[in-house]
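What follows is calculated from the coordinates using simple rules that are stated; it is not laboratory data. Owing to the predicted nature of the structure, the values given are computational and were not obtained by experimental measurement. Cβ atoms are built from the backbone, for glycine too; each structure is taken alone.
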Structure 1
Amino acid sequence: MDFGVCVATKIDDVEIIRHAENLGYRDAWIPDSQMIWSDCYAYMALAAKITSSIRLGTGVAVTGTRIAPVTAHSIATINRLVPGRTFLGIGTGNTAQRLMGHRPVKFAEYAEYIRVLRALLDGDEVEFEHDGRRVPIQFGMADLGFIDVEHHIPIHVSGFYKRTHELAGQYGDGLVCSVPPQHDFVTRTLANVRRGAESIGRQLPDDFRVSSLTAAVVLQPGEAANSPRVVREVGPFAISSVHYIYDKIKENGGEPPPHMRPFWKEYCAQVEKVPESHRHMRVHGGHCTYMLPEEIPFVTEDLVRATCLVGVADELVEQVRILADAGLDQLFLLPSVAMQYENFTRFSDDVMARI
C-alpha cells in the first residue's frame, strides 16, 4: 500500500504538492472541475517545476468537457516536462457536468473515449468520431518534443459500478474509485476488474493498480468522529457523498443508505428551497473544499465513519492494513482546503510511518 494526495486545484498553491512529496506521498491527483477550481493542466505544469519524485496526474479528467485528443495532448504535454512521472485519471464527470446542469456522460461514450485516449497516448493512429464524421488521427511532431508519448502514461479509469470496473480491466492501467473502508468491497471490485479483462482475452498487467479516493483523520483519544476539528478536516468530503446520493435518487429513485436516513428529509427540504432552475449549483456547494454552515449538522458520526477513514492512529493503521490485504494499492486523501497541510502531515507522521 502506498499513499497519494488529492487537492482542490488552486493555481497559486502548488506548494502543497511539494509539501506532500516531502512527506512521502507517491502520487498527486489533480481534479478537473472547471466550474469551481483552477485548470488542472496549468496547475500540474507549475507543480512539475517544483517537484522531483511525486507523480502528477488528473484526479480525474472529465470525458464530457474536452474531446479525447485534447485530453490526450494535455497530459502528454505534462509528460514532456516530467517524462514518466505522469498518469491520467479519467471519469465521466460528477461536479464538472452537474454544475452545468448536465448528467455525467453515458457508458458507451465513456468506453469510446478511453479507447481513443489509449491509442493516442501509445503514439498510434486511431479512428476518431467528432461532429458525425469518423476519420483516422495521430499525433504529429511528437518527435520534435512538443509532447511526450514515448514514456508510458498510465490511464486510471474511474468507476463506481460493475460495468466501469470491467471497463478498467479491459483498457486501463488502473482503476480509481472511492471505496467504503471495507475489505469485502475491495475484493468485489477487483473481481469485476478481472472479469472485464477476461472478457476481451486480456491478461491483466502485474502492475495494474487499484486506487481509492477517501479522506482520513487521526482522532485524539476520546474524540468524537464528528468533533468540530474532524468536521473542519473531512466534513467537505463526507457531505459530498450526500450531494452525490441526492442526484442519484432524484434521477433514478430509491432510498438513501442507512447512515443518511436520519437527516435525509431535512437535507432535501433545505436543498429544494432553491428554485429548480438553479438547484444544480446549490447541491454541490462547497464541493470537497469547505462546509456550507447549514450542512454542518448533517455531518454525523455515522456519515463520517461510512465515508472516511477515521480513528485513533492504531485503528487507522489496522484499517489500512485490511484494505491492503484485500488488494487496494493506494489510498489518496482529500481533506478540506483549510486543513490540507495539517491533515497530510498528521497522516504521514501517525499512519504512513507505521505501514
Structure 2
Amino acid sequence: MPTATRTATRAAARTPLLLLLLAALLLTGGFASAPAHAADEDVTWTVRTAPNSYGADRSSYSYGVNPGGHVEDAMVVANRGRKPLALTVYAADGFTTDTGSLDLLPAGKKSVGVGAWLRTDATKITVRPGKTAEIPFTVAVPRKATPGDYVGGLLTSLKQSDDAEGINVDRRLGIKVKLRVSGALKPALTVEDAHVSYDGTADPFAKGGATLTYTVHNTGNAAVSARQAAELTGPFGWFTAHLAPPKDTPELLPGERWKVTVPATGVAPSFALTAKITLTPLLTDASGSTSPLSPVEATAHGTAIPWTLLVLVLALLACAVAALRLRSRRKQGEEERVREAVARELREREEKVG
C-alpha cells in the first residue's frame, strides 16, 4: 500500500523563458508548509494535494510502489485571481542544483523517472475566478523499474509575454512527488577527488592556510544526505589545523555528486599534510524520520612546504657548494705550485751534480 510522507513546497517566481531550468522555484530552498501559490497582479493561483485516503493535509506526494504497480491521486488548483486562468499541466524529473535545492526539469527536457511515469487526466485546464479544479493523475511504475528512490514534481505552468522587457515568462507552480520503488534499498555514499592545497606565508616559520576539496557521490539507489566532519594534521598526527566545520550535504538523488570545499587556518609548514574525511549518511524512511547509517571515511594528502625556507636552504647549499669548489680549486693550485717547486729543485740539483 502506498505510504505518504510530509514534506513541503513553495511558490515559483517569474523568470525568463530562457531560464526555465531555474524557474521551478517551488522546490527551491526551504519549503513552506502552506499550499503553494503564485501571484502577479490579476493572476493568482494555488496548488495543494487533494484530500483522500493518503491524507487530508499533505504538503507533498510520497509513495511506496512495487515495480509494475501504480497509484492514483489528485492535485487541486484554485484560481485566486479575477480572470479565467488557463494552465498547462505536466510532470518532470527532479534534480539537485549547485545551491543544494531541488529543482525540476524544464518542459522541453526528457524525463526518465517520475516525469515519465506520471500522467494526468488533462494536460491543459481552465479555472474560473474564485473556483477550484481537481486534476486526477496516475503514477504507473514500469515492471522493470529498478528499486530505489525517484523524485520529481507535478507542475502547473502559465506562459506570458512581458512586452515591457521583450521576453516570455514561464511561471511554474507545483508539488514535489517522491517514489520509493520496492526492492533492495542500497544507500551508499563515496568520497572522490579529495585534495589538500597549501597556501603558505612569506615567513617560513609562520602558519598558513589550506583548502580541502572533495566530491560526495551518491553511488546507491536511495536519496540520502550526509553529516560531514573533517580534520587536517601534519606528520604523525601532529600540528592539527583548524578546519571550518563542513555543512551537511543536501539530499542527493541516486547518481548525483556534491562538491565540498573546506578552508583551514593555522596550518604549520610541516612538509606533509593528511586530511581525514568522515561522512555519516542520513536516510529518510517512508514516515519521514531520518536515520544515520554507518560512517564513510576517506583520506587525502598534500604538502605544506615553506617555500621561502626552501629557497633559503637552497641558497645556503649553493653557497656551500661554491665555497667547496673554490677551496678545492685553491688546494689544487697550491699542490700544483708545490709540485713545480719540487721539480725545479730537483732539476737544479741534477745540474749541479752534472
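Details
- Value 1.3, calculated as distance in nm of label points 7 Å out along Cα→Cβ at positions 222 and 254, assigned to which of 1, 2: 2
- Comparison of 1, 2 - label where relative contact order in percent (Cα under 8 Å, 6 or more apart) is highest: 1
- Identity of the structure behind -13500 (criterion: helix-only ellipticity at 222 nm (-39500 (n - 2.57) for each DSSP H run of 4 or more, over all residues; to 500), calculated), options 1, 2: 1
- Comparing distance in nm of label points 7 Å out along Cα→Cβ at positions 182 and 206 across structures 1, 2, the highest figure is found for 2.
- If you line up 1, 2 by mean count of other Cβ atoms within 10 Å over residues 70-77, the top spot, with the largest value, goes to 1.
- When Kirkwood radius over Cα pairs in Å is computed for each of 1, 2, the largest belongs to: 2
- Among 1, 2, structure where mean count of other Cβ atoms within 10 Å over residues 246-253 as derived comes to 12.5: 1
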